[in-house]
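J.: The next part holds the structures, each set out as structure tokens.
Each value in this text was obtained by applying a stated rule to the coordinates, not by laboratory testing. For clarity, every value in this text was computed on a predicted model and none was experimentally measured. Cβ atoms are built from the backbone, for glycine too; each structure is taken alone.
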Structure P
Amino acid sequence: MDTAILSEILALKNATLEEMRAKYTELYDGKEPPNISKIEIWKKIAYKIQEREYGGLSEEAEDVKNQLIKKHDPINNKTVRSTDWNPHRDKRLPIPGTIITKAYKGKTFQVKVLERGFECNGHVYKTLGAVARAITGAHWSGYLFFNL
């Protein structure tokens, strides 16, 4: 990476939020920045500076990216509905195979989301609430305990 570009990006890291918002507006053709953290705005600015200097994604890469977004929506953790997709599955749940990590009383617990249930410490549970109960010894909403 060109040292001038790197210097510009690193200098912005120490800028105030207002300065970053102004730079974002400048780089994104007058668009107001989204309501996100300072570090996230800095990342978007850094990307745009590099894109301006080196060019953006190729058309082929854009197509692949858009296909992946359609198949695996990273924001909502949804997959494309297929014939074997369970329409009764709660939409708050991450896709099967996802590992949910929870720190509780100094210990870290990892829960694997299964197609039907959840695996934690070698045991399979039907609900997240059952996993939370096994961890805490008390009744919890699984969604609340795991921040889903």
Structure Q
Amino acid sequence: MDYLIRPAGEADFPAVLDLIRELALYEKAPEKVTNSVEQMIREQEFFRCLVAVQEDGRILGMALYFFAYYTWVGKSLYLDDIYVKEPYRRLGIGSALLQEVFGIARIQQCKRVRWQVLNWNEPAIRLYAKSGAEIDSDWLNCSFDEEGIDNYGK
């Protein structure tokens, strides 16, 4: 299958948001997606996105990331989501997206690439383990949604 990987632009945001919604459905949390194309346009300085695109322009998958700073190591790349549409899985697209993300991390002289995977997502865990990733089971996620942020300390 022929496809290319390129940076996403504003014109791709509707398709990227559709992929985000598909991912949320796959992760059994579709109600958690509150993002919109308009919000992505307003906030595009805070993230980068790669898309895997067929010759006809159809987007098959994406990798959404941003740069972060970790106190122990310094400049890092955080891969927030990587997703390939179900009919196109096991064709190497996910690996190609990861390869491109790691290329960007090398060029940007990042000291770490980090991401999360759900503990039940065996296909992804196998891909990451096969790629040589350290899969850490010691750390727990902590987060607040917008309402929690607004109410913190009140």
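J.: Assign the value 5, 17, 21, 19, 15, 12, 7, 4, 1, 0, calculated as P(r) over Cα pairs in 5 Å bins from 0, in percent, for residues 63-110 alone, to the correct structure from P, Q.
T.: Values: P: 5, 17, 21, 19, 15, 12, 7, 4, 1, 0; Q: 5, 20, 26, 20, 13, 8, 5, 2.
Label of the originating structure: P.
J.: A further question on this structure: One of P, Q was used to calculate helix-only ellipticity at 222 nm (-39500 (n - 2.57) for each DSSP H run of 4 or more, over all residues; to 500), giving -13000; which? All intermediate terms of the calculation are to be shown ahead of the outcome.
T.: Working: P: -13000; Q: -10000.
Matching structure: P.
J.: Tell me which structure, out of P, Q, gives 125 once volume of the Cα convex hull per residue in Å³, for residues 39-118 alone is calculated. Don't skip to the answer; put the middle values down first.
T.: Details: P: 146; Q: 125.
Among P, Q, the structure yielding 125 for volume of the Cα convex hull per residue in Å³, for residues 39-118 alone is Q.
J.: Assuming -0.61, -1.00 is log10 I(q)/I(0) by the Debye sum over Cα atoms at q = 0.10, 0.18 Å⁻¹ as calculated from a single structure, say which of P, Q it is.
T.: Numbers: P: -0.61, -1.00; Q: -0.38, -1.31.
The correct label is P.
J.: Just checking, which of P, Q has the largest value of relative contact order in percent (Cα under 8 Å, 6 or more apart)? Present the calculation step by step, with values, prior to reporting the outcome.
T.: Numbers: P: 10; Q: 18.
The maximum falls on structure Q.
J.: When Cα extents along the principal axes in Å, for residues 15-54 alone is computed for each of P, Q, which one produces 26, 19, 16?
T.: Values: P: 26, 19, 16; Q: 28, 27, 13.
Only one of P, Q returns 26, 19, 16 for Cα extents along the principal axes in Å, for residues 15-54 alone, namely P.
J.: Moving on. Could you figure out which one of P, Q the value 0.35 for FRET efficiency 1/(1 + (r/R0)^6) of positions 47 and 135 (r between Cβ atoms, R0 = 35 Å, to 0.05) was computed from?
T.: P
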